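Input: structures, listed below.
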Structure 1
């Protein structure tokens, strides 16, 4: 059973007491991996936060891609690398943002942490933090071992819609929560042929368990755990398929949370949902229902038992921006990191235990993967 002590918070408190991080304002960022995640997710957020961050160096195995971005960002050739070890040695950085294929997440983060040990810098690692639980458990120890704050970029935990729904739940807007239904659908085979994340070879032929199920379902399960807390028990089933990108076309799991909430989660990765509106996420309480059709819907629907309806608008795709705001505030001593390696470990464990339940045909009791809230 794992023990969590939130070492990142202790590190940041020590830095604040020494008067180090309060002097940081505009943080200098080095990017490892300038692929789609950088182009479409992280970079637009950095653009909006140019008063807090400045991208000063780029590293990618494909030098042409890095050089093209360097031209766009007005960086000289001395700020472009194919070896991140050299970048860390030659460029003064405050933040290293790692966006590499999932099977490399832990290895690269570990290398960077070793190189920066005790230097009062911060690391951002994409989700999931590692390709398997063994490496994920090791990842949870990196912050304390090397005296570095590390944030896992799980954007669903930072998204405006999930935090609004969480606030609605905590405020009791639909009474006591009884159960939920969530259905996520994506057509991976079709997206493989488009200008999409799915077109990447490392996603089509993954070197990590369950492929797109791990890559995508970890978002959904992280979001559910963000709303309802830790999962304590689950039972899952899967429909097998012959495809490299995922061993099952559909997974379905019944989940029981420590909070007493129960619900059904299903993920169909190989097709299109015919129903409109989409099933989406539906949360049922004693006083009504919260309904989110999909994350890009832009509106949360609340239906009360007395017939009243409410529609709450939100800004879509805000999670990447909120991640960077939280990380800047953490490094400048204003607030703790919301998604640490410890938190993300629990999200990945939920995915792995769903796969275990399917393959072993049994109910799985999850280990204790949560400590008290750092706040």
Structure 2
């Protein structure tokens, strides 16, 4: 499951705020509660930990830990049940000077289902699991082949994960001996077709129903890759998922690395395609029917308050405070919020239009 830009923005901001705090001793409390986990069990566990903390020798550390746990328990009692994706809670004395007290509690429902249960007291908050959620969860299929070999792998982030390696029965280029050249040619073509069928089956098995698959990239030396893709070996459902075909010098593991290297343009393009589409739609509607869109801070906020905004587009160039202000206005009226990067021509156009834009639910004549 991949995060929307809005989810990514909020999670990044949350992590950034918490990673600045340091405890003098192991007194900052982090608790990760998995989805469907009983909150009462967590509260009881934290109460037990309060009892254990009474054995801490340092009176200052003991007080900081027991008070942090108490604040967390009181905070958890505000929830009737664990939220659908689970809950992450942090508590501690974050006063800058020793001897002072400034206890704070933070909680967040993670944007993806939480499977891990953690209780930890440390000098810093445990944030790695949340950081991991920021990483791209989308995957791409990689296929590298020639007439003799094929390698199928997954690309997750920047990591290549091999799935299948297969070798064909296509004869090498040796002398035909007693066989006629024609018969030998037929043997080679027959074996090549079997190889393509086998590779196509592996591709279908690996990628057809794979959750989070953004596309398949095929590569290899010579024309074989085109024979595979353009012949009747791959089903139409799978063929639709192929986003690029690349010429390579190698097959095997070197070929996979080369394919990754040569596909950076495609991968970068895929990331921004959705953004380009939605901003492109806004610009098109702006040209065709001005009453179906809004742009500029005041105009967009006015339309949000009227409840007529379908999609709200905010430039990443805006301040965190301004983004949050518009998101707060969008939430009660169910407007979809998209934070748009400035790395594309369309994103730059949105920035130059005033950084705020909206596609409306219906025509508004003002």
Structure 3
């Protein structure tokens, strides 16, 4: 009997050790999620540069230099140019890649007067004409897909084509805005935080009020938010990291360290469009265009858990016309260039002349 108990104890101890080791590996991978981004940037020899626009604004950008056609990448909300790192090794085989920091993000100018669709768009048109200086394909993600659409419509002879990666089309000019996931999960919490006494860090406040948490993990979110606040107090100069959760949930905290929250206010109050209409912008695009739409997803309570509905995507393509092709992914994951990188790269490469 003692022998059996001893063997059982050894087996249980072994299982515990394996579980602890597995959790340790899981934790390590979550905390070190950005390592693969740095490895990819190093692999392609991406160089970070800056240029000052004649009006004094600074555009920070990464470049993978070669003799191939030009491709301009524009990241989405609360991100930086490095967010494209994982697709750069393949894209740079066919493209001379430029990836910019949008105003209010990263190391580009943080000036509230520039946080408008046309203001940033016009400066990126200058960037194409004066830094790139040749026909360029543009790819924008999320709200930057709308910026890319504006550039394609207004940019002139150096615009060779455009990829619109899951834009929040029409919603960000008011169509069902306050019932959208983006508003409920990002812009309302952000606005409320800006108006608060900021007694806790943004990461903790967001986790305490985020919409996805209320939908799927309501009982756990207060404890997770408390953990984030404790982490912030211990590491005040670092982005909050939560090793016991997948990095896909909190990776944006890294980029938020270089994000001007005033930028988000332009979406909360719908002033980012600066009076421009999405229909007019889309209708003016006459270069080859691909619209990549993340599959429509609707919660049982009726909230759209996607940047745009299938109907909105089809309507957008109809305004652009026959020169636009609609591609829909098989999931509602918004960051298509990461989650569906093969489809994204194929779409971009199809515009190579």
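Every read-out reported here was derived from the displayed coordinates using simple, explicitly stated rules and does not represent laboratory data. This one's a predicted model, so the numbers in the text were calculated from it and none came from an experiment. Cβ atoms are built from the backbone, for glycine too; each structure is taken alone.
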Ranking 1, 2, 3 by mean count of other Cβ atoms within 10 Å over residues 57-64, the structure that comes out highest: 3
Given a computed value of 57, 42, 34 for Cα extents along the principal axes in Å, for residues 65-208 alone, which structure among 1, 2, 3 does it belong to? 1
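For which of 1, 2, 3 does Rg/Rh (Cα atoms, Kirkwood Rh), calculated from the coordinates, equal 1.02? Mind dumping the intermediate values first?
Numbers: 1: 0.96; 2: 1.12; 3: 1.02.
Value 1.02 for Rg/Rh (Cα atoms, Kirkwood Rh) corresponds to 3 out of 1, 2, 3.
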